[in-house]
Structure P
Amino acid sequence: MRMVFRWYGAGNDTVTLRQIKQIPGVEGIVWALHDVPAGEEWPMDKIIAYKEEADRYGLHLEVVESVNVHEDIKLGLPSRDGYIENYKRTIAKLAGVGVKTICYNFMPVFDWVRTDLFKEMADGSTALFYEKAKVDQMDPAELVNRIANDVNVTMPGWEPERLRQLAPLFEKYKSVSEEDLWGNLQYFLEQIIPVAEQYDIRMAIHPDDPPWPIFGLPRIMTGQASIRRLLGLVDSPYNGVTLCSGSLGANPDNDIVAMVHEFKGRIPFAHIRNVRVYDNGDFIETSHRTEDGTVNIAGIVRAYYESGFTGYARPDHGRHIWDEQCRPGYGLYDRALGIMYLWGVWDSMRAAERSGSGA
């Protein structure tokens with residue numbers, strides 16, 4: 001397991017590379033050019049500037065999250081081919097600075113949905129929260145207004161240029177079924193995966209967050225069966241999944257331990273985080289500690305160890321603790337604590353193996 005840490009860039013993140021470097025076992029950052037609109041080719045000068053910044057602290061740039069997929073590709077419009085060509089050229093550029101994995105998603109309109117970015121928990125910390133009844137009853141424009149006004153940073157998947165097109169986008173998706181979306185994903189992968197193979201970069205799709213349909217939009221990456229289907233669309237080790245325990249874990253029916261074992265070799269990147277799911281479908285993000293949520297984090301880490309996982313992993317969203325003022329879900333303190341919990345489970349497996357006592 002190779003530990004990495006998501007970073008939004010100088011001037012765009014409350015966490016510094018100097019702080020990230022001090023977290024035990026972290027070897028690289030998970031990054032992106034967040035100011036480049038989806039579908040545009042990434043400029044090489046900006047890519048190099050990111051690399052130079054990371055090099056100062058001895059951190060690599062091997063994982064990108066995300067090179068966003070333009071909506072026209074998801075919709076299957078004739079204009080998609082131009083955006084796919086931009087994507088191919090971006091892959092080639094990223095190979096030049098040592099990128100090995102690209103995380104992306106194929107979620108229509110919204111990359112993720114929450115109803116409260118700072119829901120207070122019993123211990124006084126706050127966390128990202130999803131209230132199912134509100135989403136079921138709420139107009140998506142109302143949710144956009146609430147989320148956009150909650151913070152003063154631009155969040156991936158909620159970029160202003162995308163949100164300004166909300167009504168037209170919803171109109172376009174009225175004629176797109178789940179099977180249409182699967183077909184559009186296959187079209188994208190059939191063109192992208194050969195380029196990824198050429199440049200030795202593994203593509204890793206992120207599951208839908210949450211893993212069920214919202215606002216009448218089609219959602220297809222929701223569980224074990226859909227991941228199995230995705231991997232069969234283009235049967236290549238370069239067509240993989242970012243296995244996110246938090247996204248998938250919002251549905252208690254998802255057996256993530258089983259997924260780790262079944263998809264061994266096709267998981268180049270792991271997001272490891274915990275959520276507590278309530279009987280009414282609500283969920284809140286918790287500490288990484290297994291007992292604090294509904295997801296078997298310890299079992300998932302053990303499964304990675306048993307399967308010989310050598311890919312990249314990062315603590316995913318964390319709580320906001322100790323009065324830290326930070327980007328929602330992406331503070332320093334709780335994610336650093338999460339890393340130490342993940343290392344604790346991993347190291348206990350290693351110690352047990354060395355002593356011959358078993359897991």
Structure Q
Amino acid sequence: MLQTVSEWLWWDRLWLPGNLSWSDLEDSEDHIYAKTSHLYAAVPCAFCLLLVRYLFERYLATPLANVWGIRDRVRLKAESNHVLESFFCGQKRAPSQADVRSLCKKTSWTERKVQLWFRRRRNQERAGLRKRFCEASWRCVFYFFAFIYGVVALYDKPWLYNLREVWAGFPKQSMLPSQHWYYLLEIGFYLSLILSLTFDVKRKDFKEQVIHHIATLTLLCFSWISNYIRIGTLVMVVHDSADILLEGAKVLNYAKWHQTANIIFVVFTAIFMLTRLVIFPFWLIHCTWVYPLELFPPFFGYYFFNVMLCILLMLHLYWAALISRMLYKCLFSKLEGDDRSDEDEDDSDTPEERNHKLNHKNGSGTRGRANGH
């Protein structure tokens with residue numbers, strides 16, 4: 001049964017155009033093709049990147065945070081209470097007013113004390129500022145070097161300047177060493193992000209991030225196996241270009257270089273909109289959607305690859321909406337973080353007091369504040 005499933009999964013007609021078969025992509029003296037077995041190297045690469053990340057954050061990012069005076073906010077720990085802890089872990093992190101009254105009866109606590117316990121307990125779950133700084137620093141450094149490597153690997157390639165060259169001789173296109181290492185680095189990185197999801201900062205778009213990482217890994221692996229490597233490298237370098245500035249703006253924002261961070265964020269927004277909403281759909285997706293049909297009839301792999309690219313595009317549209325909202329705050333109020341994350345709640349404020357303060361800020365024209373990343 002497993003053999004039958006494997007034969008169907010790797011059926012030539014699913015992944016290759018025309019009358020080609022996998023035997024046509026066997027290595028020869030002048031042609032070397034990507035193989036599925038090569039992808040196994042991404043697993044040790046991911047663990048190596050996790051080790052490098054640990055060393056980077058411990059011996060570079062943390063000392064830099066000390067130099068810039070980046071400190072975690074002092075948080076008061078919620079006192080031990082089995083009833084409230086069970087409710088927090090098993091039902092809701094933010095109880096309604098009716099829930100608070102019910103819990104008051106079970107614990108013999110006042111409403112204010114119960115609300116204070118939940119605020120402190122929620123704060124305990126939030127990542128500290130130094131952790132966010134270290135994470136953003138690591139991603140900024142990785143995206144920077146990955147982008148530089150991508151530019152070096154592509155600057156002299158004809159398909160960078162003429163997208164029709166992406167499909168010249170497809171799929172019998174020999175894999176270059178620079179492409180091999182570029183793919184291995186990117187696949188290993190996104191695999192490391194999935195492996196580190198449990199201890200990374202959890203943002204409000206956590207589910208979208210998981211979908212993005214899985215879609216990206218699927219695209220990278222499929223494009224590797226089916227020899228869509230030329231278009232794959234173009235997609236990677238386009239995506240990395242904006243991510244450098246985003247993570248860099250976060251780093252500077254945590255260091256309280258707010259004006260510089262805002263300027264970089266404005267530049268990031270322009271590059272994000274250009275690369276993700278213009279170049280990606282109107283150049284790259286157009287390249288994968290239109291040009292192949294001039295050479296061979298559509299097949300399953302053709303549709304699969306384009307659908308995955310469209311899923312990425314939908315995620316870009318979602319993030320473009322968030323970025324536009326943050327840009328508005330950057331230009332017309334005060335941007336202090338990332339709308340995708342929660343900031344610490346003040347132990348001294350009740351929900352009614354916090355709502356009153358928020359309404360007062362919004363109504364008086366005082367600068368608002370984005371949730372701290």
Read-out FRET efficiency 1/(1 + (r/R0)^6) of positions 109 and 277 (r between Cβ atoms, R0 = 35 Å, to 0.05), computed value 0.90, structure in P, Q: P
If you rank structures P, Q by volume of the Cα convex hull per residue in Å³, the highest one is Q
Distance in nm of label points 7 Å out along Cα→Cβ at positions 141 and 293 gets 4.7 when computed on, of labels P, Q, structure Q
A value of -12000 was derived for helix-only ellipticity at 222 nm (-39500 (n - 2.57) for each DSSP H run of 4 or more, over all residues; to 500); which structure in P, Q was it taken from? P
Thinking of P, Q, which structure, once relative contact order in percent (Cα under 8 Å, 6 or more apart) is computed, gives back 17? P
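No value in this document is a laboratory result; all are computed from the given coordinates. Everything numeric in this text was worked out from a predicted model, so none of it was measured. Cβ atoms are built from the backbone, for glycine too; each structure is taken alone.
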